Structure 1
Amino acid sequence: MMPRACFTLAVCAAGMLAQAPPWKMVWHDEFSDSRLDPSKWVCMVGSPGANSELEYYTDRPQNLYLEGGMLVIKALQEKYRGSDGVERRFTSARIDTRGMFSQAYGKFEARIRLPRGQGMWPAFWIMGEANTRWPDRGEIDIMENIGREPSTVHGTVHGPGYSGSKGIGAPFMLPAGQRFSDDFHVFAAEWEPKEIRWYVDGKRFQSICPADLPAGARWVYDHPFFLLLNLAVGGTWPGDPDATTSFPQSMVVDYVRVYQRQ
């Protein structure tokens, strides 16, 4: 999808374009402590049972830890049986801010170095707090990557009538020869009442507004959303790891920051 000009620019009396009001940071985690802040994040423990993923999410330090001012989410190839009796061949981690922090509208940003390899599926996303089933609550994927596309990330929205493989979004591709596993990049989404815009390293690559939805579909981005970070292994979209995939693989997060309009 090509970016759409579905927003209105303010024009000052002199006919010049007025600058948008600056963003004010209202929540952040710089991961500078010795352990994950339990007042900000909750660890998921278990197997999500969706998308045919292969990992078991744990809160163990083998899969989730802070080091050098960074959050590390590490996927391991190992046989693991959880307390629920479910056994998987891979472990990883997933954290979110549900019940801790959520916000309607604003700028959501993270600086991340991605893993690499067939079957890897890192994501930075937000999901609606509403007490309704997915996808009615809404989901905004600020960044997703699948390992077989080392130079590409995707930004997507999911809602009623446009979820899963029918989600609405677009890819962003690095110049030839560059990979998202080689260095850190800043992934962001600016969410306004009637528009969502996606950025990589400050470069906007798509915008979506109600006019982009399928006929009759609802715009469900009008209530607080919470944040999520995870590294999945395998699944219907990325496919399973193969002989070319090396383990462990890590998703390294420098910071997560959330802003509001001043």
Structure 2
Amino acid sequence: MFDSGFGGLTVARALIDLLPDEDVVYFGDTGRYPYGPRPLDEVRAFSRQITRLLVERHDVKMIVVACNTASAAALELLRFEFDVPVVGVIDPGVRAAVRATRNGRVGVIGTVGTIASGAYQRAMASTRASVSLACASCPGFVELVERGETASDQAHVLAERLLAPLCEAGVDTLLLGCTHYPFLARTIADVMGRRVVLVSSADETAFEVRSILDDTGIGRRSGSGGGKGRHRFVSSGDVEWFRELGSRLLGPEVAGVEAWEWG
């Protein structure tokens, strides 16, 4: 699985908890993060490069694009070019939001790139559900998470400003369309109010991975002799920073981080 940085660790946590026997290789492209403000063509090229690395060097049996911007930019391309199942985080999150809404008004927040791509609008339309979708980009949220300022006054003030249109739209369900945003869930919930349900795609993505592994027969079953899954973390940036922040966000599994340099 891969992400531009640390947000995808929310998906990794859900996956490790749900499928403890599976080996996981997590690639954080922290040397080139964040992806959100980058042109989608550039994100597409990065995603192809990382997927090739994971398939050819680590011999993975499935790719999880644990990044909303990369899912929006490259998911269909990766599915066409590679012979392993490729799962994104957008469709599972949308399906969960459709199930959760009571008044048919759903909000989605994400990076500038994700919202501008129209990926969530297309995914929602494809469900054919009678749901109106309100979207808002939230520049600055990713940086708050990676500075560890998720409960700061600055985070609350920024959230009040960026989420105001969604409050005005009367949404009763808010889809966190960036894998960093669950770390800001408490602040977001304070601003939106207790009647608004927050939906993270992490758990839904993990369930989708399990379903595909079961359907294709490539999953590792508990007690099959493989033992507990191994977890490897690779970073294209500062490995010590990744280890420190990653262990705080995900847990003790991030004990060691391997370095990768793009040639």
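Every read-out reported here was derived from the displayed coordinates using simple, explicitly stated rules and does not represent laboratory data. Predicted model, so just to flag it, every value in this text is computed and none were measured. Cβ atoms are built from the backbone, for glycine too; each structure is taken alone.
Just checking, which of 1, 2 has the largest value of mean count of other Cβ atoms within 10 Å over residues 65-72? Each step should come with its number before you reach the end.
Values: 1: 16.1; 2: 31.1.
The structure with the largest value is 2.
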- prompt: Which one of 1, 2 has helix-only ellipticity at 222 nm (-39500 (n - 2.57) for each DSSP H run of 4 or more, over all residues; to 500), as calculated from the coordinates, equal to 0?
  reply: 1
